[in-house]
Structure formats: structure tokens, C-alpha cells
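Below you'll find the structures, each written out as C-alpha cells.
Since every read-out is calculated from the coordinates, none of them should be taken as a lab result. Remember, it's a predicted structure, so these values are computed and weren't measured experimentally. Cβ atoms are built from the backbone, for glycine too; each structure is taken alone.
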Structure P
Amino acid sequence: FQRDGSVLDILKADYTFLNEDLARHYGIPDVKGADWRRVDGVKTSSRGGILGQATTLAKQSGASRTSPILRGNWVAEVLLGEKLPRPPKDVPRLPEDEATETLTVRQLTEKHSTDPKCYGCHRRIDPYGYALEGFDAIGRRRERDLGGRPIDTRAQVMDGSKLDGLDGLRDYLLTKRRDAFLKQFCRKLLGYSLGRGVLLSDRPLISEMRVQLESHDYHISAAIETIVRSRQFREIRGNEMASEE
């Protein structure tokens, strides 16, 4: 926001902010000391953007194992704005201890998702989570799980697109799902700016925000200026000031 960067950097930024401890966690060399600093060229270490952050990956995991379901659901709902029904109450939980299972987390998830009650949603979200299986439960890169089994990050999403790993997921979101991502970003930014939920009557403004972003190389200022100039923003602020007086 401060440097008026591209909205798309949320997904594709080739930099992150690190100190020595976090750099060690990320597997990025030559970062010394406790001070935080910007580090460029982190895509070579499978980092960069919100999908490569350990906070994102760890929060959408189990206590001691990864969760393709939670990670995939987060991508679908938070990044793409999809509305998914809540899971049935009687769905059994997957085992928590990855190391002692004979199947990988992915294999357990695939077995679980064959249930007809679950398949409809899981086919929408699980492929996103499978692509992020190259990170463990606390967001460290890995090639094998806790049981020593190799990790498979290949996936096929509902539209038939095939992707592999973080890079494949990032590219898919930036190309084939860019419109959905931008719409969700505009919806969230508008709701935050207005201090309320987005209404049906806000749709024209959201569409205008997207148009302005696309015509200004996706710089965040284009969306912010569109909001500030809007009737919704000006009238809400005016009413609030009048009530305070």
C-alpha cells in the first residue's frame, strides 16, 4: 500500500521480509541478524506472495500434520470468494499423526473425499491443497512427509487445468482465475473501507474498481481512489460526521 504496488503482488511477489530466524525456517541462506529486511529473489526458494508465507500455511494445517482440505478451502473462499457449504456434522475426522499412518495425508484425503456427501465440495478445494503439500504443518519446505513417504504436489482442478506445486498454483490463479481474485480483492477492500458488509447495490462500484485496476497496471491506488470518489464512501463519512456533531 505505501509504495502503491500491484495488487497481483499479493500472489506473485518475488520478495518477502525476513530476519535470520525466519530465513532459516524458510531455507533461505545469507540472512544474518535479528533485524527485519526485504529479501528479493525468494521464488527460487518456493517463497514469495501470500501462498508462500509460513503463517498462511501453518494456520491452515492440523496440529501435527498438513491439511489439503483447510488449505484448499482457504484458497477457494478467501482468495477467490467462493461460497462453500459447511461440511456435514457426521463426517469422520482424519487421523492427526502423519508419521504413524500407512497412507499419506493426500491419500487419506482422497479416500475421505470419495464419500458422495463430500465429493462435490472436495473436488473444488482439494486440488489447491494438494499443490501446497510441499510445505509441512508449520510451513517448512519438504520433499517427504513425517513417515518418510515422497510428497506429490500434482493436481488437476475442476476446469481440467493441471498444476504442480506452489508455482503451478500461483500461475493458475494469476491466469485462469485472475478475474475472481480481483473481484474478491475489491470486495474485501470496499467492505473494509466502508466499515460494513458489501451489498448487492455495491456491485457496480466493485466492477468499476476492477476496471480501474486493469487500466492502471493493477496499482492499488486505482482501487482506493475509486472508493474515495464513490457515493457510498462520501455519504457514509458525511453521515458519521454529522451524527458526531
Structure Q
Amino acid sequence: MELSFKHQLGLVCVILLFPALCYCQEYTKSRATFYSTSDGYGTPTGACGFGEYGRKMNWYGGRVAGVSGLWRNGAGCGTCYQVRCLVPELCDTNGAYLVATDQGYGDRTDFVMSPRAFLKLGRNEYSSEELKKYGTVDIEYKRVPCTYTGNVLFHIKETSTNPGYFALVILNVNGIHDVTAVELYQMGQWKSLNRNSGAVFDFPNPPSGEIRLRFRVSGMSDWVDPMIVIPSNWQPGNTYATKVQLK
């Protein structure tokens, strides 16, 4: 059966637009508040385990937040959201784009935002200062694709020891993906790392040589091969850039 030009054109449009449609999501009503820091950035002690990196989260410029229901036992770490407040005379129509880096609770809130993130809710500096007087504001939010710069990163946690104990966080995960599992190759087989807390995965007694990893993210059926190995002389605090960039 032949399709008319009109139907063919419609089919092409659906195919081209389908990836974008996958990101569509309705806004959810909730509430948000903020915490204080000396410079307006996030805190390096966030429960996700991102450390100093979690204060700014790449180009997000410190627009970070602690989340409650969105925490999901740490799977929500590093996920990105658009948050818009609902005070028409004060709130910007685009609101704030931010990253979940911590677990935080307020008065029936889903977001406890860094000062820099909360100030983005207002139309201008005056509006933002007025919103701060509310303390807690009504909002609507939705999850959006993360747009970090650069490839996926493996950061070796400072609590690691070589040899003896290996812990890492995976950073710069673009798109709408949760890191759901990490595996390490040892003695001819893949072995699972344990989600220790937040975004931290660990493995006791890792191999003494190079460390080969792979990880799985939601929305993708196959394991992600980073196309690098962690060198045998790795040290706590080291960060290694993979050769993959997710979308």
C-alpha cells in the first residue's frame, strides 16, 4: 500500500521529532526553599558524595539542590530539573535549571536549593530578594536532560586506598539517565560494585593492576564501555575522563 505525500511527510516528522518527544514531561506542583552558604554555591558535603565538584557541578554555576522524594536512594544524584516558582508578579517564566547533589528536607518541599539556584527563580535581582523573604515558595518542576560539558568522568573518592579499597562517583552523565549499576572486571568475570551511599559505588580488595569498569544507565539496554582503564597507580582524588559522552 502506497502512502500519500501528506502521510509520508507526517511519518518523517514523527521519526525526526521522536527523540525530542521522549523528553516531554508534565510539570509537577511542589514547594521549594533554600539554604545559606558564604558564596552562594552548593556545599561540598552533599550526601551524593560529589565533594568539591558538587559545589558548582560544571557549568551549572552552583545552581544545585538537595532533594527529598527525588533522592530515590541515591539514584537521583546528578539528575537535572527545571524549577519555576508560582508567584506571578515575581517569578521568571524559565525559572532555574539545577542539579540534585544532596538529600534535603523542608516544609513539604521537594527542593532545598543553593542560594544561586534560588535567586534564579526571580525575574530580576529585586524579585529574587523578595522571594527570599517568603522562605518557602510554591513551585512547579520537571526533569530535563542534563547538559554537562565534556565526557563522562570517573572520580576516585578520597576515602579509597590503593591497594585495599576502591570507591568512585561517575560524573557528567548527560541526558535523562540514572546510573543504576557499575561493574569491575576481576579474574575473568564482571563483579558488581556496591552503591555505598548517594552516587558512591565501592569495591573492597580491587585488583592490584589496572581497573577495568563498565556501567549501566537507565534508558539504555547495553552496558556503557568507557573505553579507558584506570591505571594501576591510581590515587584517591584522581579524576579520569572516559571517551564517551551520553546524550
Structure R
Amino acid sequence: MRALLLPLSLLFVVELSRAAPVAADTFAPVFELAGISLLCEQAEPLVARGLTEAQQRPLGQAFTADALCADLARQLSGEFSATELQQARQLLDSDLAQRFTAAERAVGEGGGEALAQYRAQLLEQAPLQARLDLVRRLDAAAHTTALAALLRYEVGKTQALLALKARGENLDEQALSKQTAEQAKVLRQSSATAVESFMLFAYRQMPSADLAAYAALYESAVVARLLTRSAEVLPSLFAERRQAIRAAN
């Protein structure tokens, strides 16, 4: 019996460590590597785009990158251990991941002209199906299209609410979602097309074996769960902010 006490006590300690929420700022480097920080950074300028200063006033600081990502981290803090976040960080900061990140950044160095030309070529000559399948596998695993479409949709809903408020009108979240539901489908399709062509171009020099390995990295349990939960939680964070806009005078 005594021989069982030590292993059981160790197991109890392990379970406690798993249950203990990690500090929200522990997520910051992982969010940066996973592309979630970039989404947070884009939210405020996209929501404010085209709005007058008076129309922007109800936004306050709610849509700043720090506020949005901090709220997301707080929502997820009880679901991930420090060990899991470290595992995700190591995967997303691996040599393989850094090579692909460098390839992505290189696309913007020429002002995007080469990408535009490549997209025009795709209209005339489709990529190899095997290569396209790999890109789609990576896109699904990394939630790239899902997160891009989510951001565009939530921004659109927020701007629609602000326009209504400017006219002295209002819509609750359910009615707003119903009115914009068709836009979600369109945004998803256009985002998928843009993401696919970007990946095909950015990774054109990468061997297919490396592309498959990169997709597998995002399919790893902890990274997949982090991205899935982020995509599930973010809409509620935007909805909370819209509710604050409704309540503002």
C-alpha cells in the first residue's frame, strides 16, 4: 500500500498543475507564432476604416490588439497548461516553421506584384492537384481561411452596427447575425481563394515533403486545439464588444 502512495501523490500533483490556469501573458509568444496576434492587430484598423471620428468614439479601446488578445488569453487560460503552451511554442518556432514564415514574409517584400501576376497565371493554368491538396490540408490545419473569414465577418457586423447607431437605429446580436449570414458564406469562399493562391505562391520553392511536414505540425494535438478554441472563442469576444456599443449613449 505504501508503494502506491508516492505514485498516487505525484499523479495528484500533476492533475493539479494541469487544472491551474496559466497567466494570460503566457499566451503572447504562442499567439504571435500562430498568427493570432496578427488577427488582433488587424481588428481595430479594419473596424475603424471609413468611419468618422464621431462614429469611432463608441469603440473606445475595446478593439485594440492588446485588449482583444488579452481577453482571448483569459478565456483560454484554464484550458491549457504551461507545459502545453511551451510545446506549442517549440513546434511553431521550429526550424521548419521559421523557413515557411520567411517564405511568407518574402511575398510582401516586392510590394505584392509577383503574387498578383501569379494569381493571374492560375486563372489560365491550374496547379497540380497533389500540390493543391497539400495546401488545402495546411490551410485547414492552420485555420488560415477560417480565421481570415472570421475577422472579415466580425468586422463587417461591427461596422453594420455602427452605421445603424449613427442613424439612431439598433439591432440585437441575433437579428444582426441573421441579416449578415449570407455574407459569411461569401467571405469564406473569397478568403479560401486568396489563401490558397498565397500559399501556392509563397511555398512554391518548398518540397512537397516539407509542406506535408508543416501541415502535420499544425495538426499536432496542442496546436490544433489552440487554434480551434481560438476560432470558437473570438466571435463571442466581438459580440461582447458590439453589446457594449449598443449600450453606449
*asked:* Once distance in nm of label points 7 Å out along Cα→Cβ at positions 43 and 235 is calculated for all of P, Q, R, which comes out largest?
replied: P
_Test item: helix-only ellipticity at 222 nm (-39500 (n - 2.57) for each DSSP H run of 4 or more, over all residues; to 500) calculated as -13500, pick one of P, Q, R_ = P
*65, 50, 37 is what came out when Cα extents along the principal axes in Å was calculated for one structure; which of P, Q, R is it?*
P
*asked:* Quick check: 2.7 is what I get for distance in nm of label points 7 Å out along Cα→Cβ at positions 99 and 155, calculated from one of P, Q, R. Which structure matches?
replied: P
